[in-house]
Structure formats: structure tokens, C-alpha cells
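Derivation of every value follows stated rules applied to the coordinates shown; laboratory data play no part. Please read these numbers as outputs of a predicted model, since none were measured by experiment. Cβ atoms are built from the backbone, for glycine too; each structure is taken alone.
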Structure 1
Amino acid sequence: MATKWDEKVKKVKEDIYQVAKEGCMNVPVKIFASEKLLEKIKTDDSIQQGVNMACMPGIQKQSIMMSDAHQGYGFPVGGVAAFDLENGCISPGGIGFDINCGVRLLTTNLTKKEVEGKIKELINTLFDNVPSGVGSEATIRLSDEDYEEVLNHGLDWCLKEGYATKEDIDHCEENGHMKTADASKISPRAKKRGRGQLGTLGAGNHFLEIQFVEEIFNDEVAKSFGLEKDNVVVLIHTGSRGLGHQTCSDYLKKIEDEYSEIVDKLPEKDLAYAPMNSQLGKDYLGAMSAAANYGWCNRQLITHFTRKSFENVFGENIKLNLVYDVAHNIAKLEEYEIDGKKKEVLVHRKGATRSFGPGHKEIPGVYRGIGQPIFIPGSMGTSSWVLVGTDKAMNETFSSAPHGAGRMMSRHEANKRFTTEGTIRDLEKHKIYVKAASTRGITEEAPGAYKDVDEVIEIADTVGIGKKVARLKPMGVVKG
């Protein structure tokens with residue numbers, strides 16, 4: 001089917017396409033995709049959103065779209081942009097409503113054979129211990145002092161309270177603590193929404209999945225990550241829940257009120273931004289960072305309950321070690337070489353994963369010689385992947401890689417097309433047991449609603465922004 005982008009999107013290298021700079025664009029748009037995936041990307045408004053990104057003030061080098069890109073709010077999901085700190089901006093829509101939605105991977109000392117006979121018992125135990133679904137309430141109650149500490153200090157609070165180990169903190173992006181956090185910049189309404197949700201999975205595409213290592217592509221890196229063929233692992237995918245969503249909504253409204261002359265000229269309101277050096281821009285960075293700290297604490301508490309669940313089913317000798325934790329809806333201050341000079345910029349990643357190569361100072365010491373672990377989940381019936389960061393990503397994508405399979409149809413369309421019974425039956429054929437808080441949670445996230453994650457990964461590997469390490473296969477899933 002012909003689209004308006006057929007003439008404007010030009011192939012520049014294998015699996016790399018570009019929309020040239022024109023009109024209001026300050027930089028070109030770079031799209032990392034196969035020909036097949038590009039045709040899917042052309043069918044929604046995501047390329048137009050990539051062009052809109054390129055028109056924003058202070059954007060550096062290029063507006064970037066990953067192979068899992070699809071239409072979002074403001075920025076496309078799978079969008080990456082870096083902004084100058086003096087003349088650039090910060091955009092809530094360029095980070096996303098679910099601030100610090102991310103994934104973490106845990107290894108276990110169990111094999112697939114040891115777990116498959118108890119997979120239903122394990123999933124049911126996890127479902128009982130980890131609250132999930134819309135409006136799910138946490139079992140942990142926070143004092144005002146604790147809540148402020150969660151927001152300002154992230155995983156440091158979890159360590160103090162016995163929910164995390166020092167090794168957990170060492171194996172987390174930013175060590176689970178954004179130093180730019182300022183809880184005072186989060187509204188009372190946002191705090192109220194998040195207060196009872198710490199340690200909950202939520203709904204939508206969030207999940208807790210039991211998987212096994214099906215295939216290894218790089219023995220040396222896999223060994224460094226603690227991955228062995230047929231061993232069972234756990235992938236946890238969730239974010240900052242109602243607190244992050246409300247924080248994004250609050251600042252979109254504040255920006256609309258304070259910078260109405262900017263917002264009125266934008267092609268869509270969710271692209272709203274504040275100048276980076278403005279007080280409102282600094283306030284949002286503080287609030288976003290605090291919500292990110294909440295997101296890391298949320299995944300850490302789920303990890304704590306997951307460890308307890310495994311002990312309940314398999315005994316006290318079970319070990320679950322955190323490989324790493326990565327965010328994929330976040331903005332961070334990072335340094336890159338631009339026009340021959342080192343420059344600090346604010347990198348927005350919306351539906352994109354950080355991908356630092358070997359030697360980067362922010363990678364844990366144990367991985368520094370090989371590169372950062374990257375986790376890219378598929379849908380609940382398909383592969384998930386472990387990749388490793390590269391030097392090439394530093395130059396090509398501001399050290400970014402894809403974050404998932406990428407939706408191919410809306411949740412509304414998925415609910416019309418798939419049935420709960422049919423989806424469960426299809427998953428059971430592949431020996432995957434699913435437990436969900438709602439029937440919509442199953443149909444909305446049916447595997448057929450997503451692109452082929454293996455193809456998304458192939459692009460990242462081929463262009464060199466993330467190299468294959470291992471493919472994981474699901475055994476059981478807890479959904480919201």
C-alpha cells in the first residue's frame with residue numbers, strides 16, 4: 001500500500017533509512033529497520049512523529065527511530081533524541097507516561113527440567129505474592145519519611161530496609177538512584193496515586209515471566225552474565241505506576257499553561273516541551289528523576305517477592321541473582337562527541353534501551369570489559385533476548401537499542417481480534433502457562449498484536465547497536 005513516506009524515506013545503508021532535513025527540521029530522521037519492518041512503521045504516524053522530533057530546539061545530530069518503532073504520544077515509541085543543555089529542551093512526551101518503565105533479568109540455579117513440572121504452582125504463587133492488574137494495591141505501607149526516601153534515593157532505601165542487596169544495587173542502571181531527583185517537585189496527587197502501588201506489577205504490557213535460556217550466541221559474554229543453556233531465568237517488566245503517569249500528565253499541563261505560545265504551534269500537544277535551562281524544565285527533570293527512583297524500587301520489591309516465591313516452591317537453597325536492570329522510558333545527562341567535541345546532552349529514550357559499549361564508566365565493573373547487558377522482551381508467547389552494548393551504538397544512536405517487539409495493532413483492535421480462551425489455548429500448545437488479573441490483560445497482549453521480536457533483534461545485531469548474546473523462551477507468565 002502506497003504511503004506519503006515512500007518518496008521521502010531513503011535507504012542509506014543496509015537496514016538504515018533516512019528522512020532528509022527539510023522545512024522546520026533541525027536534523028534528519030534516522031530509522032533502523034528492515035524493509036519489512038519499515039513497511040509496518042509507515043502505516044501509522046510514527047515517522048511523522050520522528051520528523052516532529054527533528055524540529056525541536058537544540059536536538060543534536062539526528063532524530064532516531066528504532067526497529068520496534070510505532071506511534072506514541074508526542075514522540076514515537078522507539079524514539080531517541082539528545083538535546084543541548086543551553087538551547088535544548090525537555091519533553092514529558094519524549095520520555096513517556098510510564099516513567100522508568102524498564103526490565104530486569106534474574107538468573108536462577110534451576111534448570112528447565114526442574115521447573116517445568118512445578119510451573120503452575122510457581123506462577124500461582126507469584127500471582128498471589130505480587131499484586132497485579134489495574135489499581136492493584138501493595139502489601140507494603142510507607143511512612144511519609146520512607147516515601148520521600150524512595151523518591152529521592154531509590155534503591156538506597158531498599159537496601160536499608162532489607163529488600164535489596166549491595167549486589168542488586170551494583171547491577172542496576174544508575175545504581176537505582178538518579179542524583180537529579182527532587183521529590184518536592186512531584187505533586188500531592190501523583191504521590192497519592194503511587195503511595196499504595198510500590199511493589200505491584202500493574203496492567204497493560206507489564207509482566208513477570210519465567211523463562212529458560214534456549215540458545216546462546218556468545219559464550220564468553222553469556223558466561224559473564226551468568227547465563228547457561230536450559231537454565232531458568234526471570235524477566236520483570238514494569239515501571240513507576242500511577243505516580244509516573246500522573247507526573248507526566250502534571251507537567252504536560254504546566255508546560256501548556258506556562259509556554260502556551262510554544263504549545264499552540266506544535267503539531268500535537270503531547271510534544272510539549274520546556275526549555276532545558278528554564279525553572280520548569282529543571283523542575284520536571286527533578287520530578288522525572290524521582291519517579292524513576294520509584295520505578296527501580298518497584299522492580300526491586302517485586303524481585304524480593306519473587307525470591308520468596310521461589311523459596312516457597314523450591315526450598316531455601318534457591319538463588320536468584322540480578323544480572324542487570326535497564327530503563328526504557330527516561331531522560332538522562334550523558335556525554336558524547338558531537339562535531340569533534342565532548343558535549344553533555346540530555347538523552348530522551350522513549351521505548352529504547354541504553355546500550356553502553358565496553359569500558360564505559362557507568363557499566364558495573366564486572367561487565368565493563370564486555371559492555372552493558374540489554375534485555376529486550378517479546379510478547380508473552382515469543383522469545384525475549386539478551387544483547388550486549390557496543391561502541392558503535394555510542395556513535396550511531398546515542399548508545400541506544402530497541403526495547404521490545406513493538407505493537408503492530410492497538411489494544412482495542414487486539415481485544416476485537418483475539419479471545420481470552422483462544423490466546424490461552426495457543427499458549428498452552430507451546431507449554432506456556434499464563435495467569436492474569438483480567439481477561440483484557442490477555443487479549444490486549446496476545447502475541448499476534450506485536451511485531452516479530454526476532455526480526456527487531458536481527459536489525460540491532462546487523463547494524464551493530466546491540467549484539468546477540470542469548471535467546472530466552474517463556475514457560476509461564478503473570479500478567480496484569
Structure 2
Amino acid sequence: MRMKRILTLLFFVALAFNSKAQSAKLLADKIIAIVGDKIVLKSDIVNYIDDLKRQGNEVPPNTECILLEKMMQDKALILQAEKDSLPVSDEEIEAELDQRIRYFISQYGGKEAFEQIAGRTIYQVKEDFRKSIREGRLARSMRDKIVELVKITPTEVRDFHKKIPTDSLPFYETEMVIGQIVMHPKAGRELEKFAQDELADYRKQVEAGQKAFETLARLYTEDPGSKQNGGRYEINRNEKQWDPEFKNAAFRLKEGQVSPIVKSKFGYHIIQMVSRNGDDAVVRHILRVPQLQDEDIELTKIKFDSIRIKLVAGALAFGEAVDKFSDDQNSKFTAGILSGQGGNFVTIDELDKSLIPYLDKLKVGDYSTPIVYKDEQDKQAVRLVYLQSRTEPHRENLRDDYDRIAQRALEEKKEKVVEKWFLSKLPTYYVMVDKDFHLCESLKSQFPNYVSK
């Protein structure tokens with residue numbers, strides 16, 4: 001069962017990021033399975049497996065059988081979803097198409113590089129994917145509908161946990177739930193004006209033809225992510241990760257035009273529009289970050305001291321403080337709680353190493369004094385840390401890990417409900433499996449009455 005789940009996960013990975021499965025069919029292709037009026041091609045299996053190998057995933061010997069079973073199950077889900085008229089909007093499909101295309105572009109180093117490797121334009125690739133994305137969404141919607149009423153009781157959770165051999169229970173290292181409020185000190189007005197004056201001078205040099213924008217960016221930008229390529233970025237108007245002030249200023253420009261000075265959460269910029277195609281654009285920018293002085297950092301620490309007094313006195317809730325004062329936009333959606341592989345629980349290995357010495361001094365429920373550090377953009381910041389909970393290293397048990405155990409138990413229960421649905425629905429569909437796959441044990445259990453070919 002565990003191997004089957006792993007391969008199912010790998011199937012979704014391949015389905016999400018397979019750039020050639022829709023356009024590079026095998027020259028000698030054939031239908032290897034039919035469910036109702038839906039078909040599975042031999043090339044579908046081969047291309048997915050090739051992609052898994054390219055991504056460095058291990059491919060077990062029975063991968064073909066499990067993938068075919070998964071594809072046939074999805075065909076049955078799609079048929080039922082169409083019968084039940086489950087809605088899938090064009091907006092949802094377009095959003096997922098855009099997400100996949102952005103992934104490919106980032107993986108291959110740009111739009112032009114991706115189109116060259118794919119041998120097709122972005123528009124053609126999107127059209128290739130459109131049908132598979134629609135069917136994938138239909139299959140997921142139908143699966144969700146099948147399990148929407150499935151719940152788990154405490155008794156079922158206990159019974160699920162009892163079945164796991166003690167030596168097979170996971171062992172958890174020390175885990176903590178940690179919240180933080182982050183503020184970026186503001187530079188003094190004189191240093192802000194100095195940064196703006198520098199950018200104004202760079203803009204004059206470009207417009208006078210004295211220096212190329214790319215050259216100035218390589219020399220002076222303080223954005224480490226684009227310094228080596230002359231400040232160049234490929235952006236899309238609909239992408240959420242871009243600072244809105246930066247993005248809006250960029251898309252107001254004509255090709256070749258350089259923007260006035262733009263202020264974003266990262267500092268001050270000038271932006272040049274290199275080329276544009278609809279909502280896609282290539283831009284260059286130069287970032288200057290006003291230099292902080294010691295008194296700027298001290299002012300931020302003093303502000304944190306007053307916030308900490310209110311938190312300790314119970315006059316201010318931590319989540320409210322995050323919403324009012326934190327400059328970390330990501331934490332706004334989590335009430336300041338850091339996340340790791342265990343959800344809200346984080347281990348020592350997942351933390352910023354500079355934070356660990358301060359945590360050793362905190363008891364559960366404590367708030368730290370203001371901590372000066374460098375954030376992910378190597379930008380000076382100050383944070384206040386809240387230790388909400390901490391567990392000792394332990395073997396999984398119901399007292400400390402109930403939520404995690406309950407989630408696994410619920411997923412197993414849902415899986416059984418879906419399997420039961422397949423057993424009841426599949427006999428109502430015409431099913432054919434190619435003779436090359438008749439030895440697949442998983443197919444025999446899921447499709448006992450399939451028609452041979």
C-alpha cells in the first residue's frame with residue numbers, strides 16, 4: 001500500500017510538470033486501455049515514466065501497472081463528473097495553465113529557452129495542456145465529492161494507531177510552534193534622498209545614451225538575484241509574487257522607456273521595459289536600498305519594547321500585533337506562526353541558525369527581546385519571537401500527536417471509500433485492457449471484469 005501511495009504521488013508530479021507528454025507521442029503508439037469512451041495510450045505511460053526518471057525519481061518495476069491503474073481510475077472519475085455535470089470554469093483552467101507555464105519558464109531559464117526546448121510557442125503548449133488540465137480538475141472534483149462526507153471519530157483514530165507496530169511508529173525530534181513579528185528599520189530622510197539621487201543620476205545617463213541600463217545594473221543594483229544578468233527579470237502581470245508597486249510601474253512603461261523612481265517594500269528602483277507581449281514582459285531594474293544607521297535600528301527596537309510590554313501584560317494578542325506591526329507579508333496569513341514540513345511544527349534543522357540561541361532562553365509562552373538579523377533578502381531586520389509550544393523528542397503517541405495521526409487515519413478512510421466507489425461504478429462502464437498488461441495484479445483487483453484485447 002505504501003509503495004502504491006508513493007507512485008500515486010509521483011504520478012501527480014509527472015502530470016503537473018510533464019512538458020512533452022501532450023505533444024511528443026511515440027511514433028508507434030497504441031491504445032492500451034479504454035474506460036467508457038476515454039482512452040489511455042501507451043505513450044502516456046512511457047512519457048510519464050521518462051519524466052519521473054528525468055526528475056531523478058526511483059521507478060519500481062511495477063510502475064507501469066500502477067500508473068495504468070491510476071489513469072483508468074481517473075477516466076472513470078471523469079466520466080462520472082461529466083455525467084453529474086460538475087463545474088470546471090474556464091478561469092480555473094486558465095489559472096492552472098498560467099501556473100504551469102510559469103513553472104516551466106523558471107525551470108528552463110526564460111520564455112525563449114523554454115519555447116526552444118519544447119519546440120512550440122507558449123500558446124501552443126497551453127493548448128496542448130488545456131484538455132488534460134480540464135480532465136484532471138474533473139477527476140479531483142469527483143474524488144472530492146465522493147469523500148466530502150467522510151469524517152473520522154476519536155475511536156477510529158485510536159484503532160488506527162493501535163494497528164501500527166510500535167517499532168514502526170515515527171520518531172519526532174524536538175518540535176516547536178514559533179511565532180514572530182518582523183519589522184524593517186526605516187532609514188533616515190537624508191539617506192533615503194541620497195539613494196533617490198543616485199537612481200535619478202543613473203536614469204539621466206541612460207536617457208542621454210551615456211551608459212546602457214544593463215551596464216549600470218551590473219555595477220550598482222543591490223538586488224543579488226538579478227545583478228549578474230544586468231537587472232533582468234521576466235514578469236507576468238498576473239503573478240502574485242511581485243511587489244504591486246514595482247509591477248504596476250513596470251506595466252505602465254513602453255518598450256525602451258525608463259521609469260521614474262519607484263518605491264517598493266525592497267527599496268527604490270528605476271525600471272526599464274525591454275519587451276512586452278500582452279501580460280508577459282521582460283524588464284530590467286536597478287535597486288538601491290537606503291543605508292541604515294545604528295540609531296535607525298535602535299528606534300525599531302524601542303518600538304518593539306513597547307509592543308512586548310503589551311503582549312506580556314495581555315493587553316495585546318499576538319495575532320493582532322502581527323497584523324498591526326509585522327512587515328513580513330507571509331506571516332499575515334499565519335498569524336505570525338512559522339511553518340515547516342510538519343505544518344505549524346518546526347524542528348531545529350528548519351530554523352534560521354541565528355535564531356536558535358535565543359530560543360534556548362525562552363520558556364513556553366515567553367516573548368523574546370528584540371532580535372536584530374538579516375532576512376532572506378539579506379536585508380537588516382528586527383524581530384520579536386514568541387514560543388507557543390515545544391515538545392521533547394518522542395515516539396509518536398496519541399497524546400502529543402493526535403492531529404497528525406487523525407489526518408493519516410482520515411486519508412486512509414477516504415481511500416477505502418474511493419476504492420469502494422470504484423468497485424461499484426466500474427462494472428457499469430465498458431473497460432478494455434491490452435493483453436500486455438494482463439499480468440498486473442493491481443488491475444485484476446480494481447478491474448476484475450475488463451474485456452481482453
Structure 3
Amino acid sequence: MMEKMRQGGLRVLFADDEAHLRDLMQMELPRLGHEVTVCGDGTAALRALERGSYDAALLDIRMPGISGIEVLGQIKQISPDTQVIILTGQATVDTAVQALRLGAYDYLTKPCKWAELEVLLQRIGERRDLSNKTAALETRLKNVEGAPLLIGETPAMRQVRRLIDTIAPSEATVMILGETGTGKELVARSLHEKSDRASRAFIPVNCGALPDNLVESELFGHRKGAFTGADANRKGLFEVANGGTLFLDEVGELDKSVQVKLLRFLESGEIRRVGENEPFRVDVRVLCATNRDLRDMVKNELFREDLFFRLNTFEIFLPALRDRKADIAELARHLLTRYAARRGMTESAFSPESLEMLAAHDWPGNIRELANAIERASILAGNGSIHTEHLPTQFSARGRTQHSAAAHPPVASPHFTIPEGSPTLRDIEMSYIQAVLEKHNGNKPAASKELGISLKTLYNKINQLQQN
């Protein structure tokens with residue numbers, strides 16, 4: 001009697017011409033909670049795929065009629081979400097590379113170890129669950145918030161929208177410029193949504209937050225055994241974005257060795273996983289953003305000039321919020337509507353005095369700071385209107401008077417106290433970093449400048465802080 005597939009179990013297709021292996025899989029896989037269909041050759045496997053969907057397929061490379069490699073190619077056409085594991089009795093590198101190049105998840109040498117197969121099936125299950133959760137979250141957010149909206153009727157924002165409408169249908173690379181928090185990712189999403197790639201993946205990646213030793217692997221993937229800890233083949237973000245759009249935020253933080261590989265992709269459409277010799281093609285549109293002066297970085301030989309020109313086919317500049325204060329009221333109302341929808345609450349309104357206070361603030365953190373302020377105010381106000389007392393204390397009348405005295409007054413030193421007990425130098429350092437971040441409302445570039453460290457170093461220290 002077949003055991004019931006457990007929650008989180010996989011639907012597995014097994015194709016092999018050896019009867020004893022089919023019997024083994026039909027007995028053992030259900031014990032692990034998986035549902036299995038066994039086939040004696042490639043033709044039967046393809047028929048099974050036409051009748052139903054499978055999370056994973058285990059294919060013998062040598063079968064009567066259609067080989068496992070040929071079935072793999074068909075699976076990628078019929079059921080691209082099915083992850084294929086190739087079983088081969090001939091442990092040749094050529095066979096494995098051919099299978100991986102055609103899209104196999106991994107390969108095992110016969111007689112394969114049961115523990116290795118179990119680990120691979122577990123990873124396929126985790127990958128499927130993550131994909132499902134991501135798709136569900138994206139659907140939920142679209143239902144709540146709708147398509148990306150660039151709010152504002154100032155001339156600068158109208159020009160941004162005109163550029164997006166003109167550029168989006170093309171395949172050109174785009175460089176999005178502006179201070180931190182001005183909405184550069186929103187512009188990238190708008191470019192994607194208005195392009196022919198809208199139905200495919202949009203993959204944003206913060207280049208400044210990628211660990212130095214894993215940047216290449218994250219972007220381009222790696223082969224099993226390429227380095228310590230690479231215990232399985234892994235797709236990079238370029239492969240994940242295949243057919244869609246890859247958004248490289250803070251592209252100026254990429255190391256020069258990675259810049260070379262990025263340039264190669266832009267010129268040839270090819271990438272190469274870490275640990276592999278042969279490149280392969282992917283179809284990805286690249287959008288970039290930075291708050292740094294790349295032209296200055298080129299002059300100082302910190303950024304490749306040829307890559308800069310490849311990335312900068314078109315340039316979109318987002319103005320700081322302080323330079324388009326006429327849009328603040330509309331932006332605030334839009335953000336309030338969004339937060340009310342997320343929390344299932346009745347939409348409230350702003351008092352005239354609160355809108356005046358918002359308009360008077362200088363917004364060093366731009367829209368990101370405004371969003372934080374509106375979310376905080378909406379929680380404090382509940383279902384009632386938002387008044388001045390619901391806004392952060394630095395928005396007070398006294399703060400406005402100080403801002404009117406100078407366009408960019410000096411920011412007070414952060415409130416910092418040495419941790420209690422017997423703190424180590426690391427504890428004191430982390431406490432000070434937290435204080436500086438709070439002073440700058442989470443604006444990491446501004447905090448890194450005051451701390452006298454690079455943005456990447458700051459990200460690394462924040463990651464260390466979160467792990468404590």
C-alpha cells in the first residue's frame with residue numbers, strides 16, 4: 001500500500017530501465033513522504049509528464065530509445081519548473097557538464113548513495129517552497145498596492161515618467177541616479193512593468209550588501225565543489241532573472257574583478273559560473289542605480305570606464321525630496337492609503353497643520369524617511385486623523401525654525417552611551433554605529449561618511465551586529 005505524501009513532500013518521476021531500481025524507488029521514496037511514478041524508459045517518462053506535473057525527475061542517462069539527456073531537454077520545454085537529477089553509471093565530467101548545461105539540477109553517479117539523493121530532494125523541496133512563498137507574496141503585494149506608482153506632478157517627476165515610457169520598451173541598459181531613499185528601485189520596477197519582460201522575473205540585488213567573498217557566486221552562480229562550502233550547484237541571480245530584469249542597486253560597490261564579468265555579459269550575453277570553464281547565454285536586461293559619482297570613480301580608477309559607458313546607455317536622475325516639496329502632500333496621502341490597506345484599517349486623513357509640518361521638513365532621508373514617518377504616524381493615530389503630535393519630534397516648530405536658519409544645518413552628535421557591564425571594544429563600536437545610524441534615520445551612505453568607512457564595510461558591520 002502506497003504511503004500518503006506528507007506535507008512538504010515532492011511529486012517525483014523516476015525513469016530507469018533496471019526493474020530492481022524501479023522497485024526500490026517505488027518502495028523507499030514514499031517512506032520519505034514523497035509520491036513517486038516509475039517508468040521503464042524515456043518515452044514513458046515523457047508521457048507521464050504530459051499527464052501530470054512533477055517537482056523532481058530522476059533520469060537514468062542510458063535508457064532504451066530516448067536517453068536521459070534527451071528527456072532532460074524535453075522536460076525543460078514541457079515542465080520548466082521540474083528539477084532534474086541525472087543518474088549516470090559513467091562518472092565522466094563531459095556527461096555531467098552536458099547535463100548541467102541543459103538545465104539539470106544536479107547529477108549522481110550510480111550506484112548512488114541514498115543519503116545524497118535524500119539531501120538533493122530536500123533542497124529541491126526547499127527551493128519549491130521558497131518559490132511558492134515568493135510568488136504568493138508578490139501577488140499579495142500587487143493586490144494591496146497595485147502596480148509601481150511614481151507620485152508627483154513637479155516638472156522633474158513628469159520628466160522622469162516621460163523617460164520611463166520612452167525607454168521601457170527597449171532592451172537598453174539604464175543608470176538610475178539620485179540620493180539614497182529617492183525611489184530608484186521604484187523607477188527600475190516601473191521600467192520592468194512597462195517592458196515586454198513584465199510577466200517574467202524582476203530581481204533586485206543590493207550590491208553593497210553582498211559579502212565580498214560571495215559576490216561572484218551570488219551573481220553568476222557556482223559549480224559543486226568550486227570552493228569550500230559549495231556542496232551543490234547553484235544558480236546565480238543572472239540565471240534566476242533569465243528572461244526578465246536584473247536590478248543592480250549600488251552598482252558602484254562592485255569590485256573590479258566582478259566589474260569585468262559584468263562587462264563581459266553586457267558585451268556577449270554570456271556568463272560563467274564559478275568553477276566552470278564554459279560560458280553560457282542568458283537573456284537578462286540590466287538596470288543599475290547608484291548614489292555615488294561614477295564619473296569621479298572612473299577618474300580615480302575605482303570603476304571601469306568601459307563598463308560605465310555600457311551601463312549608461314540612458315540616464316534617469318531622481319531629484320531629492322527637498323527639491324520637490326510640492327509633491328510631499330500627495331506622496332504622504334499615497335503612503336497613508338498604502339499602510340491603511342496593509343493593516344486592514346479605515347483610511348484616515350492629515351490635519352492642515354501636519355501637512356505644513358511635513359512640507360517644512362528638509363527630508364535628508366528622502367522618500368524613505370517620509371515613508372517611515374507616515375507609517376509611524378498611522379500607527380499612533382489609529383483610525384483617526386494624523387495631527388502634528390503623531391509626527392516625529394524633530395518635525396516640531398523648533399526644528400522648522402532651525403531649518404529656516406540654514407539650508408543644511410549641522411546635525412547634532414548622536415546620543416551615545418557606553419554599554420553597561422564590562423563592554424569589549426567591539427560592543428562599544430557596535431553601539432556607536434547604531435547611534436550614528438539612528439541619527440541619520442537609517443541613511444547608510446550618510447552614516448558611513450560620518451563614520452569614515454566605506455558603505456560595504458558598514459554593511460558588513462551591520463550584518464555582524466544582527467548576528468549578535
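Summary table below
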quantity: Value 0.91, calculated as Cα Rg over 2.2 N^0.38 Å, assigned to which of 1, 2, 3; calculated: 1
quantity: At a computed 5.5 (distance in nm of label points 7 Å out along Cα→Cβ at positions 83 and 243), which of 1, 2, 3; calculated: 2
quantity: Answer label among 1, 2, 3 for the case where P(r) over Cα pairs in 10 Å bins from 0, in percent, for residues 155-338 alone, calculated from the coordinates, equals 8, 30, 31, 19, 10, 2, 0; calculated: 1
